[in-house]
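Each structure below appears as structure tokens.
What follows draws every value from the coordinates through simple rules; no lab data is involved. Everything numeric here is computed off the predicted structure, so don't read it as measured data. Cβ atoms are built from the backbone, for glycine too; each structure is taken alone.
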Structure 1
Amino acid sequence: MGFFSKLFGNKENKQNKSDQTHANVRSRNENPDVYDVKDENDRMNWGIQKANLTLQYFEDCLNNPKPNQSYFSIKVKIVDNGMVEHIWLSEPHFDDDGNLFGTIGNEPIDVTNVKLGQKIGIERKLISDWMIIDGGRLIGGYTIRAIREGLTGQALVNFDKSLGGMHVDEGEDHFLPNLDTPEGAILKLENAYDQRNLEIAISCKDFDEEAKMMLKKLGKIESDHEIVKKTAEVLKLSFLKSLQENGLPSFKGVKRAFPKREKVSDQHYIITEVCFFPDGSKSVQKLNTYKTETGWKVLSPEN
């Protein structure tokens, strides 16, 4: 599995901050090609952010591996004299304070302060990705996915060949089901449906913000308190009526991925959720989420 560690590096030269939407491929004699993607790339930024937001899943599996999980690696940001390189560590483990330790798993190209096979300790805040191989399937590996999504044609074919048979599907994301993130709020709402708990489901919603959003789209005054209040009451009643008439949705056995965040404002994100159902079907929906004083809440779907 050390072979995989040599493939996936993205570097940032602080003296050259030009934006790129596709990976640059650099060939190395007697080593696999290296694929570079600048940190400014939105897709790569989301991959790094998602890796950190789901890191608890990696840690849980590292401590208690599932039956088919055969390989664990974690990527970190190494800084050396103005250069930055993201490098995979093998044999990762955390101490009681959450600090990361591991072995440099690929030959550095742009930094010289670490070398292949060196054991290092590094701050948790410098983690940029994690990956697990589960029965030949990639779990996590968000920067790998970001690079792959930027490739087409023969470059994509070559990249997949370089994975040595590792399967990269659409993925499954393991956010914590709480109100700390937009994705977590969606998962908490869907879990409430499965638990048939209307009280928790309603706590994941914000009908006032949903009313303001709807009024704004209709070109009406969303700042009028009375109009917002009445509209919010109607939306809440409509929500409850729909659940009573149609029943609560079921997400049991459903795997979910969140491939995209669209920022409307610091408080408002549109989240793309892909649901993979046990029968092999899937659905894609875009959900509005809003950050309130009590956490992120789920608003109406984006039309």
Structure 2
Amino acid sequence: MILFNRIIILIILFLSLINISFSKTQMGIIMKIDNEIITTHDINQEINYLKALNPRLNEIDKNKLLIIAKNSIVKEFIKKKEIQKYKKLDLTNSQIDSVLNNLIKNLNFQNEDQLKNYLNDYDFSIEQLKKKIEIENEWKNLIYSKYIKTVKIDKEELIKKIEKSSKDKSTLEYNLSEIVFRKKRDLTLKELFSDIEESILKNGFENTANIYSISESAKVGGKIGWVKKNNLSDIIIDKLNSLKKNDYSTPLQIDNNFFIFKVNEIREVQTEVNKEKELNKMIYVETSKQLDRFSNIFYNKIKLNSEISEF
């Protein structure tokens, strides 16, 4: 009887050691950002989140997916740290629900409950999603407050475009996706574009956006959505004019960034131009473009002051 009890105790101890070892493996340290420890659990959660936004990420190599998740976590952490210098993150921002409702529509769901069920399949909660939305939203608010006075809008030029387009009975709308990147020091633009094209052929445009793009749209496979031709700059229109459905452009340089646009759909719509509303839309689009550029510049600047270590 004593021998039997000892055997039972040994078995229990053995199983406990296995569980402890498994737990350590699951919670292994992957990287450190300043004083914040990032574990395998954090990485897996980020991968689940990114897959929920772009399910086609299931198609790409696991090592590339790991790199995407690491970059995403680093970006979010650095933004969060900067935001918390000025504001407490407590999910009280009224804009969260607005962004959440837009996401529900974009994912073709009817309500929040359907989104919850969808996220459950990825072991990700609606509360976690709201926290991520809050960080992105507060980051945009921060960039707006810092740079809005630097934004330059040529209203006269926009009014001219509206006057010209108002004469047409119809106009084109493009459903677009984008890859936004910067040229690397060790690669020519031709070499980098060749790498991106190879990835598009192998992994698809959406997954390549996750891999290469520095734009916030990367999280949703580079999707921009429907954009009226009139709201695009002339240099972008010149690129799109030669493209058909599912085609993508060669790189287009705008300031320090390079853009590759993919045409997902093209449709012709009847124009009933409310000039005042159209002007406000165009001002909003142009303001957003400029603020996005300032966002990338500011992020890269504060990233230099962060200590990032991988294990």
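The table below lists the values:
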read-out	value
Which of 1, 2 leads on mean projected area of the Cα convex hull in nm², largest value	2
For -9500 (helix-only ellipticity at 222 nm (-39500 (n - 2.57) for each DSSP H run of 4 or more, over all residues; to 500), calculated) the corresponding structure among 1, 2	1
Origin of the value 23, where relative contact order in percent (Cα under 8 Å, 6 or more apart) was derived from one of 1, 2	2
When FRET efficiency 1/(1 + (r/R0)^6) of positions 154 and 178 (r between Cβ atoms, R0 = 35 Å, to 0.05) is computed for each of 1, 2, the largest belongs to	2
Structure (1, 2) behind the derived value 0.95 of FRET efficiency 1/(1 + (r/R0)^6) of positions 186 and 202 (r between Cβ atoms, R0 = 25 Å, to 0.05)	1
